[in-house]
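Structures for review follow.
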Structure P
Amino acid sequence: MTSMALSAHILGIGLIGPGLPDWRSARSVLSGEQAYCRTPTVLPAVEALPPAERRRTGATVRLALAVARQALDEAGAEAATLATVFASSGGDGAICHEICATLASDDRQLSPTRFHNSVHNAAAGYWGIAMKATASSTALCAFDGSFAVGLLEAMTLAAVDGAPALLVAYETGYPEPLHEKRPIPDAFGVALLLDPRPPPRPRPRITLTLTDAEADRMPEPPLEALRTAIPAARCLPLMRHLARGEVGVATLDYLERRIQVEVSECP
């Protein structure tokens, strides 16, 4: 294991996924208080956007902004000056499908709106519009390791700046025929508001290092299937510790190696 270590407190959490409409519901499932029942992900409307922008948004933007808003609401934090990291393995698959279908047709004129919604940092751009955010924003992609890469980037940013940073990791599915090559079954998003400074009230503290150990699996088969099927859901072993309010270590998929997240100071 490398000697590199980064630490931060988690001030707020957001989560939306199949059968997990918000972090409160997910916490009940991951803590064992409630059985997991998988149902299709329902995405809320983005009320913070102006009506014209709201009509243009796809599922990826709605998901990313919804989980980010959950995390800020839990923390009671303001978004305008908050640095952000947006991590996704592939952007908006449905819009990419529509663009490919247009290019394969006789009429190959692309919609400008579709095009700008297809780019990887679209969610970050809409977040800036919705929240009037002016701080730095980074958009990352690392295939199945995107959550871990985003967490590493957000914790590094928080450590360097000595200020909070918001991580938003998210995925949506692809229609056929893209689904055959990238079979993400549903939408899943998670947000963590990280702060390297001591919080005014007790909050979980995490410390991140690199490791060669195997990634943790979820003990419940349906949740393990969710973890392996959706890249953003690779966060679930960590979220399980947070939901249970217990100290411990979660080992998560990264790239060639894994990241080890030690949870301590649970309130």
Structure Q
Amino acid sequence: MKLGVIIGYEKNIREKFKTLKELGIPTCQLSIWNLNVIDDDALREVSKASEEFEIEITALWGGWPGPKVWDFVQGPITLGLVPKEYRNQRMDAMLAHSDFALKLGVKDIATHVGYIPENPSDENYRSLIATLQYIVRHYKGRNQNFLFETGQETPITLKRTIDDIGLPNVGVNLDPANLLMYGKANPVDALDILGPYVLGVHGKDGEYPTDGYRLGKEKPLGEGSVRYDLFIKKLKSIGYTGAITIEREISGEKQIEDIKKAKALLEKYLAE
């Protein structure tokens, strides 16, 4: 397994690749939220920086337009492809991300789909599946994979969704901290359900929520409730050989400090 860091596209993207090189990180996931700033010049800038600093882009993390509230109250009606009010424009965004990934030579595209209904008879679930099938077929024609980032749904709901899509190019970008922070699952146990689908992994830590309105807190890796010693051992046992992409949702020097600590801790567990 290789280590990576998730980086967002900004005009100083070359500096971000340079920082990864200095940290000894060989891979990254590229996160794109603002589709308006991504043009051919921007993609050439990313490709050039990736080649210059020898950083492999393992996945494109695709954001979408419209409101987004990361909690248990507004989250279900604002996040991902689940809310019908925003579904068409967000479907268009995911098709645009396919274009970006194709130009970058990146095969895997990940996103949060939202709070997938747990009831398979829910009409909104059925219409969501149809939308996802359209997107995934489009990706399949380009030899691309669609990856669900875990968090807002239980592992068994996600497995059923993948089964109902019924196409081979669907996978999971497993974020162990999200499973805890949304109160959905223990990430080690979740691998028993989602293991065959895991094509990407985030290195992030967090805690279970303590009230019914707000997510659990994100924490520096090693200071939350994810048992990374057991999690990495389980990843090895299921044959996962991809990247573990460190994610720390803060900025500045503290972010770099926490990434360094995460790298050291993950390297320790990977060597065991």
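Just so it is clear, none of the values below were taken in a lab; they were calculated from the coordinates. None of these values were measured; they are calculated from a predicted model. Cβ atoms are built from the backbone, for glycine too; each structure is taken alone.
Worth pointing out:
- Looking across P, Q, the calculation of relative contact order in percent (Cα under 8 Å, 6 or more apart) that yields 16 traces back to Q.
- At a computed 14.1 (mean projected area of the Cα convex hull in nm²), which of P, Q: P
- Ranking P, Q by mean count of other Cβ atoms within 10 Å over residues 179-186, the structure that comes out highest: Q
- For -10500 (helix-only ellipticity at 222 nm (-39500 (n - 2.57) for each DSSP H run of 4 or more, over all residues; to 500), calculated) the corresponding structure among P, Q: P
- Looking across P, Q, the calculation of mean count of other Cβ atoms within 10 Å over residues 83-90 that yields 25.2 traces back to P.
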